[in-house]
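Q: These are the structures in question, set out in turn.
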Structure I
Amino acid sequence: MDIREYFDGLKLCLIIDPIVESVEIINEKIWEKEGYLRVIIKFSDDSVMHCFEYVLFDETVEISKYNFHWQDAAGNLIRRWDNAPHHPELDNYPHHVHAKDTVSASSEISIRTVLSTVKSILNQRNQHTGVANFTN
């Protein structure tokens with residue numbers, strides 16, 4: 001799989017996921033050995049996620065840099081996953097997640113993994129409110 005196929009798969013995943021209301025592609029650049037994709041995803045609860053993946057290609061696609069900033073409809077941070085190298089004190093550096101006033105260690109994450117996490121969180125919220133769950 002090359003970078004174009006990888007990004008096409010991500011975009012298809014976003015289009016067909018039931019928690020995604022809309023996707024706006026902000027920027028997409030693909031070169032022979034590197035590429036990036038920046039999108040804004042609006043979810044069914046009106047929350048929004050600004051996503052960025054920068055990937056490298058050498059026989060396989062590897063995520064080099066990422067940032068997934070999830071905020072509620074009012075613009076308040078819900079969570080932000082990234083691998084910017086500014087928290088060396090955390091386990092699994094540089095991967096970490098911000099939530100309100102905390103920063104904690106995280107594993108490496110991708111848009112697909114973030115979607116699964118968001119879906120799980122929204123399903124938990126919906127169970128408390130009696131709204132139907134999302135499934136694929």
Structure II
Amino acid sequence: METKKLFLVDNDDIFCFAAEVLIKSRNLAHEVARFENGLEALNALKTLVDSPDELPAILLLDLNMPIMSGWEFLDEIKTGPEIFTKKIAIYILTSSIAPEDVTKSKDYPFLEGYITKPLTVEDIDRVSAK
């Protein structure tokens with residue numbers, strides 16, 4: 001099932017290019033909006049708070065980014081407008097396999113999952129199945 005819009009929050013250009021190709025090839029989204037850090041993504045979401053139909057259906061979030069990390073972004077979402085956690089399926093998408101990061105992700109009950117890079121067809125299929 002194709003979703004309307006996906007936010008990809010990651011500062012790695014090469015990874016993002018490959019991820020977008022995979023996302024579109026599997027029909028997960030027809031529009032992928034890319035953000036270099038959590039602050040850019042958060043600001044974009046805030047502009048859409050009064051337009052819930054314009055919010056992304058899925059948000060893929062890296063943890064390690066400049067300006068605002070994925071963790072800082074999640075802290076803001078946790079205390080922000082409830083519509084963000086109700087309307088957007090948020091997944092961590094990171095290269096971190098650190099057990100403490102996986103454990104910390106459980107502090108955010110609204111997260112849909114924790115995906116480790118590289119992004120695979122199986123990951124995309126799991127996300128689209130939810």
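Q: Upon calculation of distance in nm of label points 7 Å out along Cα→Cβ at positions 37 and 93 from the atomic coordinates, which of the structures I, II produces 3.1?
A: Of the structures listed, the value fits I.
Q: Once percent of Cα pairs over 26 Å apart is calculated for all of I, II, which comes out largest?
A: If we compare percent of Cα pairs over 26 Å apart over I, II, the biggest value is for I.
Q: Now for a separate question. When you work out mean count of other Cβ atoms within 10 Å over residues 61-68 for each of the structures I, II, which one comes out largest?
A: Going through I, II one by one, mean count of other Cβ atoms within 10 Å over residues 61-68 is largest in II.
Q: Of the structures labelled I, II, one was used to calculate distance in nm of label points 7 Å out along Cα→Cβ at positions 29 and 45, giving 1.3. Name it.
A: Corresponding structure: II.
Q: If you don't mind, there's one more thing I want to ask. For which of I, II does helix-only ellipticity at 222 nm (-39500 (n - 2.57) for each DSSP H run of 4 or more, over all residues; to 500), calculated from the coordinates, equal -8000?
A: Derived from the structure labelled I.
Q: Work out the source of 3.6 here, i.e. which of I, II gives that when distance in nm of label points 7 Å out along Cα→Cβ at positions 53 and 117 is computed.
A: This figure was derived from II.
Q: Continuing with the same structure: Name the one structure among I, II that relative contact order in percent (Cα under 8 Å, 6 or more apart) of 26 was derived from.
A: Source structure: II.
FYI, it's all coordinate maths here, none of it is from the lab. In this text, all values refer to a predicted model and were calculated from it rather than measured experimentally. Cβ atoms are built from the backbone, for glycine too; each structure is taken alone.
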